[in-house]
Structure 1
Amino acid sequence: MSTVARVKAAILDDYQNVALNMADWSPLNGRVDITVFNDHVGDVEKLIDRLRPFNVLCVMRERTPLTRDIIERLPHLKLIASTGPANASIDLDAAAAHNIQVVHTGYSSTPTIEFTWALLLAMVRNIPLENQSLRQGDWQVSLGEELAGKTLGLLGLGRVGSAVGAIGRAFRMNVVAWSQNLTLERAQENGVQLVSKDELFSTADYLSIHVRLSSRTHCLVGETELARMKPTSRLINTSRGPIVDETALLKALTSGQIAGAAVDVYDVEPLGNPHPLRELPNVLATPHLGYVSKELYRTFYGDTVQNLVRWLDETATTSEG
């Protein structure tokens, strides 16, 4: 690039068309031509055709994975500006091999913590069903459940899981937890009972997932684990879709092995249409809203602007040198 004025940047997967309103992009005026894409392109060839002209890609979390195949076929790409502190869907080795810088932003777990409880409460009190009933002119059609005295099982007790557990204790729930790395000391520090994996699934009335997706946690919740759950129990997943074996989950939901599930994350996003998780009556499904808040978007896009300004200044300095 001979001048920074010729930099072309793409903002990907701005589903709500809010990116340009969530930050002050004026520091980039005259230096960057910004194109915003509100739709998602899953087809690799179409995606490469779309992205080929750009020097900078601003990606929202893992909405559009940037694999080696994609990166190697984007000859003008110089910077990937990702939201969040890390992005497992970007092939960092491929980016480094092609001298493409990858930068990240700040993050807050608060919206995901709060949203987990929004899902759980909406599910146990049948709020979507009752709201639909009311809109159709009907009145009470179901019985909800109380949380006090019930067991909240946490698969993972990190930043999100520990906060979800603290709220569970405020509801006077019995909170238990297990993960592959969880220690007795950490459980005690958070006022949570450490249990075995088998006990977690067999005793939880509500089982909420809060582990990172990795090779160790892929399909960590499968047919065996779901079979241990009580027929009155419910699953909540606001972490990552592939942590739960989708086929096993659908089987458990349709057979009555578990009472229901609240699901915000999926193996493939956006979720296919049609898809059973969109239709099952015992599923509360949402379109990956856990982190989607005005406050966090302001952090994401505000930091992205700063990252672009910093990169442009560094590029200009290098060119002058």
Structure 2
Amino acid sequence: MAHPDARPEAAPTPSDRHAILVAAAFGPTPGAHPLPAAHGPEQSWLRAVALGGQGRYAAARAELTRVRGTGAVWSSFGASTEASLLRQLGGHRAAAVLDGRALVEAGSLRTGSGNTVAARRDADTVAASRDAAAVAAWCDAATGLAADALGRGRLAVCGSLLDRCAAALDAAESEAGEKAFVRQRIRLAWVGAESALAAGDFTRARSRADRAVELADGFGSIRHAVKSDLVRAASLTGLPDPGPAVELAADVLARAEEHGLVPLQWAAAMLLDGLGGGDAGRVRDLDAGRVRDICATTIVGRGGRFVTSSAC
């Protein structure tokens, strides 16, 4: 029984709410749940990102409906995020439609005033911030499209899109600085590593994955750090000794479970199962296939829709 003098817990202030959502989406508490209600398109996007990272696909999609059609940069970010949710479960074809929409929306923001970021050296702080956000959204969409192409075996298209994204970041960083686009650089490194793996170039894959790990280490997002280590584990499968890949994949699996990142837990279990479930050290008794199936069941229960290869 509550103490008669006890007061109900105060609702979070607007600044607290925003901080909680940022920490869940791109910070140290990716498994925070329940999350506070969102107020405005930016917070709806942050909330959707966090929910998606937890594998709460239906809730994330519902949140993204509040972002769709709002204009400004959040509409582009929202379309890219919705595409990412589809792509995680194999829906590359449908994801490409949304990433294409996000690219168009971000592109119109970048050029709507008739000037690119590089041409606006004397812009005021607000305009510069808008431009940086538009470049970030454009690169999210371009990287997403590259991943969509990769998932459909179009390596040349993937490579071309990654090159365009890298060039856009190089130009924007000359104005806004490298720290403005760390998340975009991490995602670029992820897809670059995955593209190299698809081409059988494990050396290049390890280089790109190492770059993602390095960037994620200074970014402060546990989810990005775990995903970067997962990509690195995949890149290590090209070594003669499977031990390093097994050990790192098992570590990723444990950290994903600890932080409630079910999609990454599922992906790590998939990788471990493909490596034979793990014969080394502390993962000897791990049944990766069972963990994979449990995670898949959880994902479906939370509204995830796995797509078969014939429909991807």
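Throughout, read-outs are computed from the coordinates displayed, never taken from laboratory work. Please read these numbers as outputs of a predicted model, since none were measured by experiment. Cβ atoms are built from the backbone, for glycine too; each structure is taken alone.
What to note about this one:
- Among 1, 2, structure where mean count of other Cβ atoms within 10 Å over residues 192-199 as derived comes to 20.9: 2
- Between structures 1, 2, the greatest calculated value of Kirkwood radius over Cα pairs in Å, for residues 88-135 alone is seen in 1.
- Value 24.8, calculated as mean count of other Cβ atoms within 10 Å over residues 224-231, assigned to which of 1, 2: 2
- Identity of the structure behind 5.2 (criterion: distance in nm of label points 7 Å out along Cα→Cβ at positions 48 and 144, calculated), options 1, 2: 1
- Of the structures 1, 2, the one that -22500 was derived from, the read-out being helix-only ellipticity at 222 nm (-39500 (n - 2.57) for each DSSP H run of 4 or more, over all residues; to 500): 2
- Set 1, 2, criterion FRET efficiency 1/(1 + (r/R0)^6) of positions 24 and 232 (r between Cβ atoms, R0 = 25 Å, to 0.05): the highest-scoring structure is 2.
- Structure responsible for 35, with percent of Cα pairs over 33 Å apart calculated and labels 1, 2 on offer: 1
- Calculating FRET efficiency 1/(1 + (r/R0)^6) of positions 152 and 288 (r between Cβ atoms, R0 = 25 Å, to 0.05) for structures 1, 2 picks out 1 as the one with the greatest value.
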